[in-house]
Each structure stands twice: as structure tokens, then as C-alpha cells.
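Colleague: What follows is a set of structures for review.
All of the numbers you see were taken from the coordinates with simple rules; none came from a lab. Predicted model only: the values in this text are computed from it and were never measured. Cβ atoms are built from the backbone, for glycine too; each structure is taken alone.
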Structure P
Amino acid sequence: MNKILSLGVAALTMLPAGASASSLSAAQNDTVQFTVVKENPITSIKNQNNSGTCWAYSSLGFLEAELLRMGKGTHDLCESFLVYKTYLDRADKAVRTHGDVSFSQGGSFYDAIYCLKHYGMVPQDAMPAPGSLYGDSLFNFTQLDAVTSAYVGAIAKGKQDKISLTWKKDLDNIYRNYFGELPTEVKVGGKTYTPQTYVTDYLGLNPDDYVSLTSYSHQPFYDKFILEIQDNWRWAESYNLPLDDFMRVMDTAVRNGYSIAWGADVSETYFGRRNGKGYAYVPKDLKVKTLMGSDQARWSGTTVKVSAPVESEDELTITQELRQQAYDNWETTDDHGMVIYGIAKDPKGHEYYMVKNSWGEYGPYKGITYASKAYVAYKTMNIVLNKKALPADIRKKLGI
């Protein structure tokens with residue numbers, strides 16, 4: 001998720017945990033009034049501001065929703081801890097690959113799972129508030145990114161005969177100035193935890209409970225592959241499902257009380273923020289580039305038919321072929337991470353997923369976006385969810 005979505009929104013106003021999306025329906029006459037079908041609890045809307053950290057906000061928002069589902073109460077996990085640890089690791093990978101792994105502000109959901117497993121996590125108040133150390137009230141990486149990208153790039157792609165032994169310490173000092181000291185212990189409820197025991201003993205989260213899923217025909221179905229996107233720099237694997245199974249997983253999960261970390265393309269003019277309507281859909285008259293008959297189509301498998309296309313009389317019918325073509329044409333790109341937490345209906349009875357974003361309380365639905373099932377089928381890059389949320393037959397096919 002590598003695009004910085006600095007939207008110039010106002011200062012964040014927090015929503016209570018488990019806020020009802022029905023209370024967020026727009027009052028304006030020119031917006032759609034959605035009716036909630038199923039709504040799972042989420043924590044408050046946050047604001048990534050001028051930073052490419054949607055992956056951190058969405059993955060931690062997803063884990064916070066998991067804690068609510070598990071009956072663990074409301075938690076505010078620390079984006080600064082996750083971002084700090086991830087950027088240091090990404091810099092190391094960029095240098096070790098001589099710059100072939102890109103170094104940027106973006107990341108993936110797996111970065112959060114990796115952090116949980118190897119470094120732990122801390123609550124938000126264990127580190128300084130975002131932006132506070134450099135005179136801001138929210139993240140602002142304009143200067144940070146310019147400095148660190150130049151620094152890491154000079155080492156990764158430089159012509160020096162020997163890399164300085166202090167380069168990681170120097171980079172760490174930059175991040176410490178922006179984020180604060182990484183805590184080695186936290187005190188919660190009268191007890192002291194390390195970041196690792198805070199995850200395992202206090203929160204009760206198991207990183208191995210979570211799986212990544214996608215749906216592309218250029219790789220075998222019901223098997224794992226490394227999703228070919230720049231921000232998957234840890235080379236994490238995703239299970240590959242046919243589109244109908246992929247959509248069934250999401251629908252079943254939400255209806256059974258599970259939320260989903262959703263990675264998708266939000267650059268389209270028909271996405272909620274860009275169309276000004278607050279909801280995302282796929283226009284029926286959308287002109288789609290085709291690869292049919294090309295060598296690329298034969299290589300990628302885009303001539304394979306699927307049995308259950310996603311359709312609505314008001315939208316373009318989405319098939320496996322269209323989804324693959326958009327990926328192969330770079331029309332579907334790795335843009336943004338969000339949290340799917342519910343299902344709602346529009347006045348015509350068409351179902352939309354309820355999506356928690358990290359751009360503050362913008363738009364007619366105050367930071368919530370409604371994404372049609374056609375949009376989700378077309379523009380989803382990958383999802384992460386608890387493997388217990390998968391239907392039994394799909395878990396069996398995947399061997400998990």
C-alpha cells in the first residue's frame with residue numbers, strides 16, 4: 001500500500017468503540033441512506049494524515065476489532081511502534097538487495113503480523129503521540145521520508161567499497177527523533193509486560209491465527225504464492241482462491257462476526273472519496289481494457305471462466321477475467337489498507353461492505369465508506385482475516 005493519501009482533513013474526532021454505522025448515515029438528501037444488515041464492533045476512526053501508513057492503521061484497526069470480537073475490550077494499539085520497527089527492517093532489506101527492494105512509506109498487513117510475532121506490540125500511550133515530537137498533532141512524514149529515503153538510497157545504491165558499521169544506528173536515531181524511544185516494557189493493570197508478553201499474555205493474540213487471501217488466475221488456485229507488489233517486501237504468501245470462493249469467504253466471515261483487513265485500489269474515480277458520494281461502486285458503462293487473445297492473457301490465465309460472477313443490474317458484472325486484466329494492466333494497484341466490518345443495503349436492496357478508513361471523519365459518512373460487492377470483487381488486492389472465519393470446505397481445500 002504505497003500511495004500517500006494526504007487529504008487535508010480536519011483534526012480527528014474520535015468515535016466510541018463499536019460505533020454504529022447506522023448513526024453515521026448521511027443527513028444530506030443527495031447521499032444514499034444505507035440500512036445495516038450486519039455490523040461488527042470496531043474502534044474509533046483515526047487519521048493517518050500526511051503519511052503513507054494506511055497499512056499500519058488498518059492492520060492495527062483490524063486487530064483492535066479482533067480484540068473486541070474476542071471479548072477483550074477496547075484497545076488502542078501503537079502505530080508508531082509498528083511503523084518504527086517495520087521501517088528499520090525495510091531499510092535493511094533494501095540495502096541487502098542493493099536497492100532492488102524499494103524503500104518507501106508503504107507496507108502490508110503482514111508487517112503487522114510479523115511485528116506481533118517477532119517484536120510484540122505496545123499500547124498507544126507507551127510512546128509519544130503521533131507528530132508531537134516535531135511540533136505536529138498527527139503524523140507528517142514530508143521531511144522524514146525525504147531524509148530517510150535519501151539516506152537509505154545512498155547506502156543501498158551507492159558505489160562505496162565498504163558499508164559503514166554505524167548506518168543502522170544513524171537511521172535508528174532519525175526514527176527515534178520522530179517517533180520516540182521504543183519501549184522495552186509497558187505497565188498495564190498493575191503488571192509489567194515486555195512488548196512480546198503484552199501480545200501473548202495480556203492481549204491473547206496469536207499471529208498464527210491469521211491468513212492472507214487473494215484471487216488471481218495467473219497462479220494455481222487453492223495454493224499459496226507471493227503476491228507481486230512492491231510493498232510485499234517481506235515476500236509474504238497469500239492463499240489463492242477463485243473469485244466466487246474469495247467473495248464467499250468475506251461474506252461468511254462478516255456475517256459470522258469477523259472483521260477483515262482489506263487491501264484495495266482506491267485510485268478509481270468511482271471510489272467513495274473521489275466520486276464525492278462516500279460509497280464505491282463499479283459503473284455499468286465502465287470501459288475496460290482487454291487482454292483477450294494476447295500472450296499475456298494465455299500466460300496469466302485470463303481466458304478461464306468462473307461460475308459465479310459478481311453482478312448487480314446497476315453495476316458492471318465482475319468476472320475472474322476482468323479482475324485479472326485489471327491486475328495485469330496495472331489498473332488495480334496496491335493503494336490502500338482499510339477494515340471491512342459490516343454489511344449494509346442501499347434502498348434498492350443491493351449489499352455493500354461497511355469499511356472503516358483512516359483519513360479522519362471526512363465525507364458524508366464521517367470516515368466510513370460503503371463498498372459495493374462488485375467493487376470489492378474487482379479492486380481487492382488481498383485480505384487478512386482469522387482463519388477460523390473461513391468456511392469449513394475452503395479451509396479443508398487449503399489444508400489449514
Structure Q
Amino acid sequence: MNINRQRLLSMLEEVNRISAEGEGVTRLAYTAEEDAALDWFVETCDAHSIETRRDAMGNVFGTVGNSSGDGGILIGSHLDTVKEGGKYDGALGVVAGLEVLMALKENGERLDRPVTVAAFRGEEANILGGTFGSRAFCGLVGFDDTFMEKLEQTPFTEREIRESAGHEGYSDYLELHIEQGKSLENSGTEIGIVDAIAGIRRLDVTVYGEAAHSGTMAMGERDDALTHAAGLLLEFERIVNSFGAPYVGTVGTFSVHPNLANVVPGRVDFVLEVRGPEIDMMRRITEQFTEYAEAGHNVKISENVEKPPSALSDVIIEYGKSVCREAGVRYEVMMSGANHDANSLSSVMNSGLIFIPCLNGVSHNPGEYAAPEDIVRGAEVLLGTVMKLQGNNCGQ
């Protein structure tokens with residue numbers, strides 16, 4: 001049984017025609033463009049007689065085999081993008097999953113377990129946090145006061161989110177994704193089999209100084225919040241480097257107040273992020289930073305989010321390795337530094353994540369690119385792993 005190369009690549013092109021204006025691909029979460037992409041998913045399934053359904057918040061599903069059976073195999077990813085993103089992040093996994101369903105149907109494969117492809121909403125969403133559609137599907141959303149305030153900025157209700165929990169009946173989850181890094185490309189490896197997804201720990205940091213006129217306040221008399229913040233960022237980088245790879249630290253959002261050319265900054269706000277494989281070590285990094293910051297600066301630091309690292313299924317890892325060995329495909333077992341829907345699913349079922357190389361590791365960027373041969377190879381490994389799971393009815 002083979003993947004239909006032309007159909008796979010054509011479907012990827014079709015869905016990527018759905019975009020807001022501008023460079024690259026823009027299908028922001030909860031917008032008309034994401035809605036149109038989800039409609040495309042349903043229409044494509046209908047054209048191939050694949051049974052579909054939508055849950056209360058709009059996640060969409062296509063199934064072959066007995067959809068009422070237990071122990072189902074779920075393939076998934078997302079169709080939303082960042083602003084001016086690329087063609088492959090998320091969409092690749094959904095389209096490859098659809099191609100797997102079509103190949104199974106066309107070959108009349110007897111399926112002891114139903115196979116379903118999911119397109120989860122809002123993986124890239126900021127308002128309610130990333131991987132939101134899959135977290136709702138897994139029943140992982142917490143309805144505290146802060147969340148309920150954010151919910152008012154979305155088209156969803158609490159009831160819709162609660163009713164979208166629907167992971168029962170599935171035992172295994174698979175996701176195909178571009179690596180979003182250079183490891184596979186640099187080593188000449190064709191497939192990455194992910195054994196863990198890095199945890200994420202973020203802090204909200206406010207650094208206080210005193211606003212003053214830029215022309216009249218002498219350099220030695222200033223209490224410049226931006227200068228203080230710059231020193232803190234350099235110390236944060238030093239702390240993270242002291243823990244070594246694969247721990248990484250990033251400050252990707254930064255606001256200066258009052259943000260005027262002729263005013264010494266009186267306040268700076270930024271979000272500090274740490275990613276890595278062990279939550280205790282990640283906490284140590286942020287604790288060291290907090291101790292340093294509070295000892296010498298006027299700061300307010302509060303926890304933004306903490307997502308522990310997730311170990312993926314040993315069984316699925318072994319199946320993926322077996323498929324690669326049988327096909328003569330070069331692979332390596334690796335950690336994912338980026339979060340994915342597989343992280344949500346790993347909390348409620350066996351989960352696996354397969355990577356293919358992407359050019360120069362570029363992602364979330366119009367220059368994002370995966371070679372056709374890598375796309376097809378990834379879909380073939382995905383299909384082969386599904387067939388291995390078909391012979392393992394308990395999914396354990």
C-alpha cells in the first residue's frame with residue numbers, strides 16, 4: 001500500500017490557498033480563514049466518502065472504519081497558522097492524515113480499529129493559550145477566573161468547550177510535523193522519531209525605573225528601566241547557558257513605557273520563557289533569575305504558564321523505528337523543543353510524533369519549506385505506523 005504522492009502534494013497546495021492577504025500563509029485561529037480551512041477539510045472528506053463530524057467548538061474529524069468502535073487510532077494536527085507563517089506547520093500533519101485515510105479506503109484495508117484524522121482548532125492561539133483545540137478535546141481546560149475573562153474575547157462559551165471533550169474511544173495518537181529546527185538537516189537524517197516534548201515555563205516580568213526627560217536628566221542621575229532590563233536579559237542568558245543543552249531561554253515579547261523617543265523609560269514589561277526536558281531544572285533556571293532580579297532591581301515577577309515535559313509512547317516509538325528500518329529510512333530519536341497537539345494527547349492516550357526535515361530549520365515564516373520527497377516519506381512512515389498499530393488492538 002502506497003501514498004499517492006501527487007494527491008498528497010495537491011491537497012497541501014489546496015489548503016494553503018486559504019489565507020488572508022500578505023506574505024506567506026495567514027490563517028489565524030478563530031478567524032474566517034481558519035473556518036474556511038476546516039470547511040475544506042470536511043468537503044475533502046465528503047468527496048472521498050469519509051465520515052465526518054464537528055465537535056462543539058469546531059474541531060473537525062474524518063473517520064474510516066467503524067467510527068463507533070473503541071480503541072480508535074487518531075491522527076491529527078492543526079490548520080491555523082501564525083501571522084505570515086508557512087505552508088507546512090500544522091497543515092502537513094492534517095493533509096498527510098487525510099492521505100492515509102484515502103489510501104486505507106482505496107486499498108479496501110480491513111481495519112480492526114477505526115482510524116480518524118482530527119484538525120484541531122487554535123494550536124497557535126494566544127488568547128486562550130496554544131494547543132487550545134486539542135486541550136479542549138482532552139478535557140484539559142481549567143475554568144478559573146482568568147480563563148473566563150479571556151474566554152469573553154473568543155467566539156466560544158464554557159458549555160461548548162466542556163462539550164468538546166471527546167477523547168474516549170481512542171487509544172493512540174500520531175502526528176506528523178516539520179522539525180522546526182536543523183538537527184535532521186544537519187545530520188542528513190530523513191525522519192525524526194520524537195520521544196519527548198520539552199516543557200515550557202514562562203514568567204511575566206515588569207522592571208520599574210523612573211520616567212524622565214531625555215534631554216535634561218543626566219546619565220548618572222537616571223533610573224532607566226530599559227537599562228536595568230538589558231542587564232537582566234544578559235544575566236538570564238548566562239544562567240540558561242550554565243545549564244547547557246538542550247535547555248533554552250527566550251524573551252520574545254518586550255514592551256517599553258512610555259515608548260517615546262524623548263523620555264527615559266520608566267517601565268519595561270517582558271515575558272521570559274524556558275524550555276527543556278526536566279521541569280525541576282527549568283524551575284531552577286527561573287528561580288536563579290528571580291533571585292538575581294529581586295536582589296538588585298525594582299521588579300515584579302509572576303508565573304505566566306508552566307507546562308511539564310511530556311514523554312511519548314515507547315510502543316509507538318518502537319513501531320516508528322521498525323517502519324523506518326524496514327523501509328531503509330535513516331532516522332534518529334529526538335526531543336521536540338516546540339509544543340504540539342501531541343503534547344495534549346499524551347496526557348490521555350499513547351502518543352507519537354514524527355518529524356521530517358525543513359530547510360534551514362525555518363518555521364513560522366514565509367520561507368518555511370519541506371521537500372516533496374520528505375513530505376511523502378513522512379506520510380509513508382505515518383501510514384506504516386498506523387498499520388503496526390492496527391495489529392495491536394489494545395493500543396498498549
Structure R
Amino acid sequence: MFKKSRRKIVASIMSILVLLWVSTLGVIYASSYFEMTKQNEQMLEAHAEMYVLPQSMGELQPERPMPGGNPAFKPDFDPESPKFKLSTFYTVAVSDDGAILEIKNGEPTVYTDDALGKMAKNIIKDGKNTGTYSNLVFRKVDKGGYTLVAFMDNTVINEGAITLFRYTLIFGAVALVIFFFLAVFLARKIVNPLEESYQKQRQFISDAGHELKTPVSVVSTNAELLSREIGDNKWLQNIQYENERMGILVGQLLQLARTETVKPQMEQLDFSRLVAGEALPFEGVAFEKGLLLNSNIASNIKVEGNATQLKQIVSILLDNAIRHSTQKGEVTLSLIKEHGYARLSVINKGDEISEEQREHIFERFYRVDTARNSEDNHYGLGLAIAKAITDSHKGNIQVLCYDGFVEFRAQIPVL
């Protein structure tokens with residue numbers, strides 16, 4: 001139980017940290033990417049607008065003042081900035097009939113003139129005005145008589161971003177490992193006081209049960225001797241009745257304490273035969289209450305477990321179903337093999353158990369019907385014992401409600 005609590009705490013802490021880490025990095029990288037893209041587009045647009053075809057291309061020269069390109073264009077940044085001047089640009093001017101008019105290549109040459117020309121023609125053919133081509137950002141502009149395809153080289157920026165991302169992942173992973181061990185440490189600090197309190201509670205129940213056994217036995221013996229001396233007496237009968245109830249409670253407390261603290265001796269068992277044998281006496285009990293016990297037990301289901309404790313699960317669930325059936329009809333007991341488990345199921349017609357009550361139904365002394373008292377010698381320990389037994393057998397138990405039926409389902413690993 002406490003191991004699961006520690007795991008849940010560690011999982012919660014790590015989930016929050018990973019979520020914060022991923023979301024923070026996502027926001028930083030996304031904002032940086034959009035900002036860089038915007039700046040690149042602005043610089044590439046400025047470079048394209050400032051481009052002028054040389055005078056040697058006379059008849060194709062657009063009617064614009066030279067040099068300087070489009071005089072009406074006002075960039076959103078300082079054209080004299082080092083960032084703009086140090087950026088690498090390539091330009092390819094292509095006539096309307098597809099002839100290459102001019103290629104301006106950078107120094108040192110990274111892309112050949114032929115490669116730039118082919119890329120420019122492909123871009124014109126695709127019809128896109130902006131986009132990326134390998135590590136190049138491009139912009140296509142109609143210059144009136146020819147088409148200009150301007151490229152900006154982002155190789156250095158992209159490599160830097162990849163390197164930054166790689167080291168972010170490396171150091172982030174290292175940080176998460178450190179935080180994981182810190183989360184484990186914190187989980188232990190949080191859960192340890194609860195575990196110690198729970199262990200003390202269990203020890204108290206065990207000690208109190210053992211201490212109460214002796215006075216209960218003494219009272220029972222003396223009451224019996226006294227009844228022989230004085231005969232029937234209603235006051236003495238009251239003492240004997242209450243002492244018997246106290247004996248049952250003490251027995252259940254000791255049984256729960258043993259189940260939770262003592263590791264049972266395990267052996268290979270025919271669970272099918274064990275369930276069938278334990279269910280047989282309850283057919284008469286069910287009949288007395290106007291119920292029919294219907295058993296559906298698959299044969300040859302083998303488990304490793306403690307026979308005494310597994311019989312207890314069967315008797316606890318059947319007794320619980322018979323006592324809480326609200327209508328005449330059937331109580332159904334079934335045992336099947338499912339997904340590596342022996343699934344023991346007991347179903348009866350009964351009042352629906354709320355979701356809140358289901359969360360506490362396997363706790364000690366918890367009773368769904370708070371109006372009932374312990375006159376029936378049931379103190380809310382049966383289901384707690386059943387859960388302790390399934391836990392010791394590495395199984396689980398749960399309660400389900402549907403269509404007017406209540407089902408208790410216990411699962412034990414099969415061999």
C-alpha cells in the first residue's frame with residue numbers, strides 16, 4: 001500500500017516537472033523560431049527589393065532609379081546593421097522565357113551557380129513566393145520583365161539551433177534524473193510518518209487482541225460456572241451474550257492482524273475444488289433466507305496460496321452477499337480463469353453502493369449501512385480481512401454496482 005503511495009507521489013512530481021520542462025522549452029523554442037523566421041523574411045525581403053539588374057541587361061532593366069532598387073520600400077530594421085551585412089544571400093534573376101540573366105553567389109562558394117539556377121527554376125515552376133529549400137530561405141519577386149529568386153543561407157543558424165536543442169535535451173535529461181532521486185527522497189519523507197503510524201496501529205490492534213483474549217476467556221468460564229450454580233438468570237445471560245460478541249470481535253481483530261503481519265505458508269492448490277467445497281455449506285444458509293445459491297465454477301484452476309485464507313475469502317464474500325441481498329432470488333458464485341488470474345466473483349441483488357462508499361468499503365470497521373449496529377456479530381472487518389488476504393496473495397479485490405446488482409470480485413494469480 002505504501003509502496004504504491006510512494007510511486008504515485010514520485011509519478012506526480014515527475015509528471016509536473018516533465019510537463020513544465022516540455023512546455024517551457026516549447027514556448028522558448030517556438031517564440032525563438034517565429035522571431036527568427038520573421039527577421040529572416042524581413043532581411044530577405046529587403047535584399048530582394050534592393051536588388052537591381054546590371055545596366056548590361058538594358059532592355060530588361062526595370063524603370064527604377066539605380067542603384068538601390070525600389071525607392072518606396074522601407075525596411076523594418078536598420079539596413080546598416082551587422083546582422084544584415086553579415087548574412088549570406090544568393091540571387092538568381094530569370095527572364096520570362098526561363099533564361100538565367102544573372103546569378104550572384106556568395107563567397108566562399110557553398111552552392112554552385114548551376115545548383116542555384118536549378119533551385120530558382122524549380123521554385124518558379126512550383127509557384128510559391130516564399131518558403132525554404134534545404135537550408136535556404138527563398139523569396140520570389142516579380143521585377144517587371146524578369147523574376148528574381150533571392151536566397152538567404154540559414155545553415156549556421158540551423159546548426160546552432162540543433163546543437164542548442166541537443167545540449168538542452170542532454171542537460172534536461174540529467175536534471176530530470178537528479179529530480180527523480182529527489183522526488184524519491186521526498187516521497188519517502190512524506191510517506192514514512194504515515195507508514196509508522198499505520199504500523200503502530202496494527203501493532204496496537206494485535207497487542208490489544210491478545211490482551212483481551214484472557215479476560216474474555218475468564219469471564220466466559222466464570223459465567224458458565226455461575227450459571228450452573230444459580231440456574232437461569234437474565235442478567236447472567238446478558239453477560240454471556242455480550243462476552244460472546246466480544247470474543248468474536250477479538251478473534252476477528254487477531255485474524256486481521258495475523259493476515260496483515262504474518263506471511264502465510266503457500267502451496268499449490270486446486271482453487272476450483274477449494275471454492276466448490278467452501279460454497280457447499282452456504283447453500284443451506286441461502287435457502288433459509290429464501291435465496292438460491294447458483295455456482296458456476298471452472299475446473300482445474302491452479303493457484304499458489306494458503307488454503308485457510310483462500311477459504312476465508314469465499315466465506316466472507318458469500319456471507320456478505322447473502323446478508324445484504326434485498327430481494328428474493330439468486331446469489332451467483334463464479335470462478336473463471338482470465339488474463340493470468342483466477343477471478344472469483346460473487347453477485348447479489350442489492351442497494352447500489354455509492355462511489356464514495358466504494359472507496360472505503362475495504363477499510364477496517366467500515367459499514368455501508370451506518371444505521372446498523374453490530375448485533376449480527378459483524379463489525380466491518382470481514383471485507384478488510386478479504387482485502388488483506390488478496391494483497392498477501394499478490395491479487396486484488398474490488399466492488400462493482402450495475403443494474404441493481406452488487407458484485408465483489410477477487411483476483412488471484414494462477415500458476
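Colleague: Which one of P, Q, R has distance in nm of label points 7 Å out along Cα→Cβ at positions 151 and 311, as calculated from the coordinates, equal to 3.4?
Modeller: Going label by label, the one that fits is Q.
Colleague: State the single structure among P, Q, R that was used to calculate distance in nm of label points 7 Å out along Cα→Cβ at positions 87 and 343, giving 2.8.
Modeller: Of the options listed, only Q reproduces it.
Colleague: Continuing with this model, one more query. One of P, Q, R was used to compute Cα extents along the principal axes in Å, and the answer was 79, 42, 37. Which one was it?
Modeller: Value 79, 42, 37 for Cα extents along the principal axes in Å corresponds to Q out of P, Q, R.
Colleague: When mean count of other Cβ atoms within 10 Å over residues 31-38 is calculated, the result is 16.5; to which of the structures P, Q, R does this value belong?
Modeller: Details: P: 16.5; Q: 19.1; R: 11.5.
Source structure for this number: P.
Colleague: Work out which structure the value 3.4 belongs to, where distance in nm of label points 7 Å out along Cα→Cβ at positions 207 and 255 was derived from one of P, Q, R.
Modeller: Only structure P yields this read-out.
Colleague: Ranked on mean count of other Cβ atoms within 10 Å over residues 167-174, which label among P, Q, R comes first with the largest value?
Modeller: Values: P: 13.9; Q: 22.0; R: 11.4.
Result for mean count of other Cβ atoms within 10 Å over residues 167-174 over P, Q, R: largest is Q.
Colleague: Using helix-only ellipticity at 222 nm (-39500 (n - 2.57) for each DSSP H run of 4 or more, over all residues; to 500) as the calculated read-out, with -9000 as its value, let me know the right label among P, Q, R.
Modeller: P
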